[in-house]
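Some structures are shown below for you to check.
Just so it is clear, none of the values below were taken in a lab; they were calculated from the coordinates. All values reported here derive from a predicted model rather than from experimental measurement. Cβ atoms are built from the backbone, for glycine too; each structure is taken alone.
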Structure P
Amino acid sequence: MIAKRVDTDHDLQELVETFFRSTFSTDNPIITEAVKRMLAAGGKRLRPRVTLLAAAACGGDPLDHLHLAAYMELIHVATLIHDDVVDNAQTRRGVNATAVDYGNRVSVLAGDYLFAWIFKNVTATYPAPIPHVLSATLADICDGEVLQLRATGKLELSRDAYVEIARKKTASLFAASARCGAVVGGGSPAAEEALREYGEHFGVAFQMKDDLLDMTADERSLGKPVGNDLTERKVTIPLIEALSSADGRFQTEVRRFYDGTANDAIGAIVAGIDRHGGLRGTRAQIAAFVARAKQALEPLPEGAAKNELLDLADALLVQ
């Protein structure tokens, strides 16, 4: 297997953006408009980028697989539309959540339609195992969302249980993006597994960083309200890390905040999480999963695509 050199004359993210602007359309104008508005709001496009880089790392030409890469992003968009309904979110990527402008009913149907539209195209275009990988991934995402809902307010949630939720609801799509890229790129079974493992560890680190930024970023850069996870009584990795070493007083403060019997401001809870090592511990956990992601790529041949995948993992590190 010879890794294909990534064409430096083409920025993969811009290729994906151009593809969406010029090609994406469904048979339903309302859904097309809603999805295009979400796409226009921005996003890192990491999932399609991972797909194209995985294909290149296995000897394929990323320009041949823009459709598959786009489907990965559209699966993500459909999950966001559903998430915003479930979470009653008001903003997403700095603009109104889809449900704010279209209502919950249309939003749920738009997400459902988009999933169906994607899988209609995938099954018509790609042979096994790609349709199976994506259908299994969608099941994992839904399972992860249910697990997260059931964990709401459960301050006893363990780190391992959190990682399992993150693996399903977030990392599974990164793993599928990398694995499917390897398949269409002509990768060997060993390369396919290496890239799947990379995507899974990358995805867990990505979710941890997202949870960290929820407590440390400003609203403009985050694209949604800061401290939203605390407002929704989600139990995320910074809180888990803090509670693992916190004194009884802080544990009581958190418990009162989560059961609604305290009027503590979110800022005070975040300060307590920081004081008890939650932010520092999260950074350490991110670094550990980034290291695992990079180690997974060791069997792949050296090349520009592999280097870019390594750089994407390093970009998740937080000082």
Structure Q
Amino acid sequence: MRVPTITDVLAARRVLSGYLPVTPMWSWPGLSAATGATTFVKLEHVQPTGAFKVRGGIVLLHNMTAAERAAGVLGYSTGNHAQSLAYAARLFDTPCTIVMPTNPNPVKAAAVRSLGATLVEYGENFDVAREHAADLAKQTGARLVSSGDEPDLITGVGTIYLEIFEREPELDAILVPIGGGSGAAGACLVAAALAPGCAVIGVQSTASPAAHDSWRAGQALRRPNHSAVEALATGSTFDLPQQILRAGLTDFLLVDDVDVRAAQRLLLREAHTLAEGGGATALAGLLNHRDRFAGQRVAIVCTGGNASEPELRAILAD
């Protein structure tokens, strides 16, 4: 599998310039006071799909041949990768099928359908849906799009970090939520080229620690997958992101789901930002390690804002 480079990320930015504007990044005094660090929030929840992954979907579909697009794409996801593929497939007039675990987030499922994709609900979690998607791709001939092992997805989301460093070139650290690891892999590629002194730190849930444990062990491991945070809920890992993370990730932190919920409330109160769980995970890592980052200049990425109604009620009720 081809390992992408900073040159690929720059090419991806050129592609995306025709489809997506640069997203904002802000720092709020109340949020920085809570974290103990000068904290910048990159607002990817304002993308047309409500999440960062749309960058990767557009780059991948753009780089496919006309024949490949005609055969269609088939993806598996708990939500944001699904919307990314569906949105990009609509742009490029490409048939798209998405496999989600049974009873998915209704907001994300409705969005996938509204974009014209066929939605298949199968299995109790991400990993079962992933296996079913592979079977369907063999049957239909559609291009199976991994949510992690795709160079174009990594370079597409890597453009986030070009924008971050152009805005704030003297950061001490960037914290990135990790499910499959494509976003953090993109961060590693860009930081190594543009800001090698900036630490790139991953954050994942203790309830679904497959990527964390695989990174620390130096080999792919399966782990229990019980996180209620959809973006983090994976029980296995992906080879390509892990390869890049082992070369470029400074550290990998774990947080509890309850910490993520608290970070969602803080973003809502201090940054006027409604984040889904995955979008608040980096902040949860920062809050849990205030002493480590005290006085530093730190960026976090609000990767998505596609919170379900039950999730919204839980944020407000606690």
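Computing semi-axes √(5λ) of the Cα gyration tensor in Å gives 33, 24, 16 for which of P, Q? Don't skip to the end; give the middle numbers.
Working: P: 33, 24, 16; Q: 28, 21, 19.
Traced to structure P.
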* **Winner on distance in nm of label points 7 Å out along Cα→Cβ at positions 110 and 150 once structures P, Q are ranked, highest first** => P
* Identity of the structure behind -22500 (criterion: helix-only ellipticity at 222 nm (-39500 (n - 2.57) for each DSSP H run of 4 or more, over all residues; to 500), calculated), options P, Q -> P
* Here mean count of other Cβ atoms within 10 Å over residues 78-85 was calculated and came to 21.5; which of the structures P, Q was it taken from? -> P
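FRET efficiency 1/(1 + (r/R0)^6) of positions 46 and 270 (r between Cβ atoms, R0 = 25 Å, to 0.05) computed as 0.90: which structure among P, Q?
The read-out was computed on structure Q.
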